[in-house]
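Multiple structures follow.
What follows draws every value from the coordinates through simple rules; no lab data is involved. All values derive from a computational prediction rather than experimental measurement. Cβ atoms are built from the backbone, for glycine too; each structure is taken alone.
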Structure 1
């Protein structure tokens, strides 16, 4: 893969765990982005963990070297369209994942996730690593 990607939480966790499949694919990827939504999920996990100080420090180091996308009015418009389409299909998704998908659509990125439900969203490139 040589495109631009947006990593989901489970992929960043795989990166932290030195998952060889994730590491291999990342080394072949040109532009890697992280959603501020994903960071929130990761910080939550770090703060509730048994080794919170160590995990927060590791996450802060990761953030310092990452391209982080934040939500804005354009993201919100994508979110609204995606959520409406999912509702019409009767296929609700976790709210955070809809926001992540909205950011991916806004910026023309492929979502990298092990969650299959992203495939419910039309016009969203998704890959599972």
Structure 2
């Protein structure tokens, strides 16, 4: 478990270094996740080269353990909001409008992309015939 957790955190650190060093507009954890994905794909292709901790399911159990307690990671963000209630009070209406508008736009883009993908894959015709 220590090796798996170390690998996950090391990938995140490398992602942060790459994101800040190159100035890419991609969050470091996303780059780290891509690096971890590449490591896992290589592990699955060349199982004989991977350490035992990466072959026996420890990495998967570590990931499931982190996901099971993911809600704890929102506590610092909630505390930060409570600490800055003055900002929320001052810009509350603007924040609410931005939140509602961005949610609505996200839903529109999601529906548009799904519709375009359905038409491109020919899934829309099958549903109309049924």
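Structures 1, 2 were shown, and relative contact order in percent (Cα under 8 Å, 6 or more apart) at 30 was computed from 1. Quick check: 1.00 is what I get for FRET efficiency 1/(1 + (r/R0)^6) of positions 68 and 100 (r between Cβ atoms, R0 = 25 Å, to 0.05), calculated from one of 1, 2. Which structure matches? This figure was derived from 1. In this comparison of 1, 2, the computed figure 3.9 for distance in nm of label points 7 Å out along Cα→Cβ at positions 92 and 116 is attributed to 2. Quick check: 4.7 is what I get for distance in nm of label points 7 Å out along Cα→Cβ at positions 20 and 76, calculated from one of 1, 2. Which structure matches? Among 1, 2, the structure yielding 4.7 for distance in nm of label points 7 Å out along Cα→Cβ at positions 20 and 76 is 1.
If helix-only ellipticity at 222 nm (-39500 (n - 2.57) for each DSSP H run of 4 or more, over all residues; to 500) computes to -27000, which of 1, 2 did it come from? Source structure: 2.
Upon calculation of mean count of other Cβ atoms within 10 Å over residues 4-11 from the atomic coordinates, which of the structures 1, 2 produces 16.2? Corresponding structure: 2. 15.1 is what came out when Kirkwood radius over Cα pairs in Å was calculated for one structure; which of 1, 2 is it? That value comes from structure 1.
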